[in-house]
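Derivation of every value follows stated rules applied to the coordinates shown; laboratory data play no part. Everything quoted here is computed from the prediction, not taken from an experiment. Cβ atoms are built from the backbone, for glycine too; each structure is taken alone.
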Structure I
Amino acid sequence: MRYRIDLEYQGTRYHGWQGQENARTVQGELLRAARELFGAAVDVQGSGRTDAGVHAICQVAHLEAPRALPGARLVREINDLLPPDINLLAARRVDDRFHARHHATGRSYLYQISRRRTAFGKPFVWWVKDSLAIEPMRRAAAGLCGMHDFSSFTDKRVEKDTSTKVLLQEAVLAEAGELILVRLRGSHFLRKMVRRIVGCLAGLGRGEISEKDFAALLGAPSPYPARATAPPSGLFLEEVIYPGETFKRPLSPVLAIDGPRPEKGRP
């Protein structure tokens, strides 16, 4: 019995999605909970990997189970066996040929940059102390749309037969209180690609590089993106898109952070 499961998780305590023998992972926790529920071997495969410390608003996986359960019951009983920072949102029976990774046609990531120090949001943002020029960052992000070679923005460990060309359908910035939101939506993403794009955008915003320098990073090998890699804390896998589905999620913060409140008696 194959199920599509949608889930959210806080990645702070985990060494990424992918199961590892000697490390705690999101996939590993799901496998443990599902095996305990069914009392037999199961298989869980995600739409893609997320790195250590990266979160998911809506990751998609498929679960191969030995018997059928109603979707609502499956969600409830697996959630009872999961730690509180992993939560199933939905589950439904799918065709045995459905594959969470192979059938995905697009993915969307959200990154949150905070312009102020926060006592509550540290695991979910990257606090950039320097003032950032938003408009140059916005123009540079827009220039990423289309098919480009992102070899400068990925880890050298990328497999030799993997193309470094990626089609980006959306690359936008928005402001929400003290947050700068960066959304990147594309066909697929390379290892560390989103975090390095965000790090380079921040470098542009603080004046380390020019808009011309940023544009030149596309297709031209450079050590700068690796040095500028943004931390995983602000990154969220936002949504995975499949054939027949339309991306409609509004661009909004996962955690709102407002500016300092005025003192009493002052405007």
Structure II
Amino acid sequence: MTNDTPPMTSITRAFEIVHALWELRGAGPSELARQLDLSKSTAHVYLRSLEATGYVVNQDGVYHLSYEFLTMGSRLKFRSRLFQISKDEMRLLAEETGEMVALFVEERGYAVLLHQELGDQALELGTYPGLKLPLHSHAGGKILLTSMDSDKIAELMERQGLEQVTENTITDLKMLRSELDEIADAGYAFDWDEQVNGMGVIAAPIAVDGDAKAALAVACPTGRLQNEAYRDEVKQKLQGTVDTLSIKHQYGT
């Protein structure tokens, strides 16, 4: 199949139904038909077909997403070598800093949260593995952007735009490029209030041969991160962790 080959309508429709069931917190054929402008019979056929796969369950005529999605997502995460080499070091870093430590990878132009560990004073933000964030809106995503060439960044930002997540999010491509150059030179990134008001983030790459395979980030209240002494302390601990993980990733230890 080439990039010009159109997707199968039945498959794309099935995933539209999956997303609708999530948004509706479950639905019967009639409600789903209204939501997606389908006939009731078509909605029912799709629901029964998804039920047969095990990814949807029927509870007294109301169809819900099943925990099969959790099973598949967890298997995908545990298969990741990045997760396997990072989880113990992340736990130690969370214990040392008391903050939230997050591992991000890039997929389809987004920063995907692969794993997180929470220290005893960590922010509770309702984040979860699989969470997708715009790359330009936080320090971890910007680390991942530094491994992309200029043309790819331009194409990505043209396709997705520079969403203004908060009033502090960078929405100017020229300003973003300038910051990415500074991040590439410094070897780390930090921001405050760009993704979540009240949250500061400092991040560094897990790099092999100069290429950021992932970004490791420490998130904490903005006020703590704006304190230069505290920021330097966290940066030093973060750098030690990513150096260890970069070696583990490259040499398989």
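Here relative contact order in percent (Cα under 8 Å, 6 or more apart) was calculated and came to 23; which of the structures I, II was it taken from? Here the read-out was taken from I. Computing helix-only ellipticity at 222 nm (-39500 (n - 2.57) for each DSSP H run of 4 or more, over all residues; to 500) across structures I, II gives -6000 for structure I. One of I, II was used to compute mean projected area of the Cα convex hull in nm², for residues 23-86 alone, and the answer was 4.6. Which one was it? The structure behind it is I.
FRET efficiency 1/(1 + (r/R0)^6) of positions 55 and 103 (r between Cβ atoms, R0 = 25 Å, to 0.05) computed as 0.60: which structure among I, II?
The value was obtained from structure I.
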